[in-house]
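Multiple structures are listed underneath, in structure tokens.
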Structure P
Amino acid sequence: MAITIELRPDEEQMLGECARASGQTLTEYIRQVLEQHVRSASHPGASDGALDQILAPVRETWRQSGLTDEQINAVLQRDLEQIRRERLERTGME
């Protein structure tokens, strides 16, 4: 079955980085994440550590970047503020 989903550019970028860090194509990576989610959802008691498994490629990408925790937090904070500004602009509240 083929599924099409719309992603924001930042979501696509993050997924692409995670895929590259895990040595997979974007399609392979997304399939793996979905399979892990389905497995953990079908076995509720087995969901311990599922979030760690999902985040492992992201954490590895950050580790390889050489950024400190403070630098990563600053990047995430900047991105969050940008997303909030864009949402305000779209709703005309700025």
Structure Q
Amino acid sequence: MSDILDVTVPDYPIRRENIIAEELEGMDEVIFIDPETGDNYAMNNMAAVILELCDGKHSAEDMSRIIQETLAGDFERIHKDVQAMLAEFSAFNLIHG
């Protein structure tokens, strides 16, 4: 596990099973809803892709490589963004490990 922003992020994060995803038609956002608390989280498509990749099989590095292959961007920058997003997911209890 790594500590990012004072939040523990699992090495192979898993999205909580009960989180519901709803794509907003005509927008580049996805809403994730926690049915237990009623909390909802609006995310851009990239954040939604990262959360979907939280299946216990992909590390932050794996996710970064997948995104880099798709976008052809700078790996270090992408990896930093993925780690920051995973820290947010962990802080909001959207993932576990």
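Some notes on this structure:
- Parent structure of the calculated result 21, given that relative contact order in percent (Cα under 8 Å, 6 or more apart) is the read-out and P, Q the choices: P
- Each of P, Q could give helix-only ellipticity at 222 nm (-39500 (n - 2.57) for each DSSP H run of 4 or more, over all residues; to 500), but the derived value -12000 comes from Q.
- Value 1.29, calculated as Cα Rg over 2.2 N^0.38 Å, assigned to which of P, Q: P
Read-outs throughout are calculated quantities, based only on the coordinates presented, and are distinct from any laboratory measurement. Fair warning: this is a prediction, and the values are worked out from it, not measured in the lab.
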